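Below: a set of structures, written as structure tokens.
Values quoted throughout were computed directly from the atomic coordinates according to the rules given, and no laboratory measurement underlies them. Predicted model only: the values in this text are computed from it and were never measured. Cβ atoms are built from the backbone, for glycine too; each structure is taken alone.
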Structure 1
Amino acid sequence: MNAARLAVGRHGAEQGTRALAEEAAIAFTYGRTTYAVMMATPADLADFALGFSLTEGVIAAPEELSELEIVEHPRGIELRMTLCDDRDVALMNRRRKLAGPVGCGLCGVESLEAAIAPVRHVASDLRVGRAEVFAALARLASHQVLNRETRAVHGAGYWPLGADDYRCVREDVGRHNALDKLCGALKGDASGGMVVLTSRVSIEMVQKSAAMNAAIVVAVSAPTALAIQTAEAAGITLVAVARDDGFEVFTHAERITT
């Protein structure tokens, strides 16, 4: 959407409009029970539903999500999902495990353990040269159509090694959401190339990349200390502070040939 604005400069002011990124409440429901509500860009929602379900461990494979209905409500959008029978039972048991009497302390402990749970270990013999990393960084902006218009969204892209361009790029106001959408578009498999991010790297971004079996993650901003520890444990090569004139490799540098 466009918004009216007054642009003020050193030599005057000018009326005009600016393209804005849209943001909406997106509810993830399984069996008509709400699991989470995220503020996100209302685009690529089928990818978002599948990717979120995979990276959050609600399902282990795309085929376990048997049905998706996108339902618009006055105050947001519902991603109404149906799981296969076995996965639906597992989700119900997971909810029961997290539920407990108020003040018992169990729920908080469970939530903390879930937040820093061990990640999937990524075993890969991929190798990439620095020239290909620079090529991926240089090409990313050309695929960020929404960000060119708004300057307000993150991007996550998948660059197959040996390719000359991205297979897929997704954008969203939330960096986690962009990565979830990318996961959904790839059906959960990023094992053959690099995941490239426009954002900083937190532990959640590493956890989601590990769920996608991504061996190499490249980010334009810096990682947190816990993200580095998690990437090391997961076997992920973490490249960050990546610019057109250089980048820094924090973990498993053997995959980067210099």
Structure 2
Amino acid sequence: MAVVNRTPDSFFDQGATFAFEDAVAAAGRAVAGGADVVDIGGVKAGPGEEVDAAEEIRRVGGVVRAVRQRFPDLIISVDTWRAEVGDAVAGMGADLLNDTWGGPDPELASVAAAHGIGLVCAHAGGLPPRTGPHRSAYDDVVADVVEHVTGLAERAVEAGVRPDAILIDPAHDFGKNTRHSLEITRRLGELTETGWPVLVAVSNKDFIGETLDLPVQERDTGTTAAVALSAWLGARMFRVHDPAAARRALATVTNLAHL
């Protein structure tokens, strides 16, 4: 799953793909690099400029249409927590709604069900969208993640989402500090053992930067290591900024696993 941010203030690319043409071109490069899925986002995850639902739809809708026209068989994901946005982009060609904020809008699952598309069920520790963690504390962070994401997945099925169209995501760094994100990575097998396919979004995140004491543009090696370990522990989808590097890491893990 390759990341395409139609935002002017992304933590990683700082607006490099905000322009419409740049976003569509980035999707093309991602496919050429080996991406099976392109995840298009219109709102920065962290605090920043207010972006209402109408503006979010304006940012991502045209890109979804253009990418769908150019790549008819590509899986297109939209990073949103809003049911209104999900409903709009589903009608424009999106196949998957990636709710990184852990279900703040309970109608999003119903939207996915109504359109027959997929849903990512994530864990953000109960934080409202676009807020950062502050002194996050869990008795057992992995147990908390497993309980929350499997609960969301089960409710999505009850709302009518196909079970084979659901992924769970521990959402590294969302509502978590570095130790929490490292613990989730180390014990990722506990999520894969639930039977739900696991998505991991570790690319260039703060827990890698803090672990290695590196700025965001120098976290590629740490990202590759986290992707490879997650694959070894059973993750099925990997949200990354560099799909070609992730492909190479995954090919290595696959060959090691089958020696």
Q) Of the structures labelled 1, 2, which one yields -10000 when helix-only ellipticity at 222 nm (-39500 (n - 2.57) for each DSSP H run of 4 or more, over all residues; to 500) is computed from its coordinates? A) 1
Q: Rank structures 1, 2 by distance in nm of label points 7 Å out along Cα→Cβ at positions 34 and 58 and report only the one at the top, that is, the highest.
A: 2
Q.
As an exercise: Rg and Dmax of the Cα atoms in Å, calculated from one structure in 1, 2, equals 16.9, 51. Which structure is it?
A. 2
Q | Test item: distance in nm of label points 7 Å out along Cα→Cβ at positions 74 and 194 calculated as 2.9, pick one of 1, 2 | A | 2
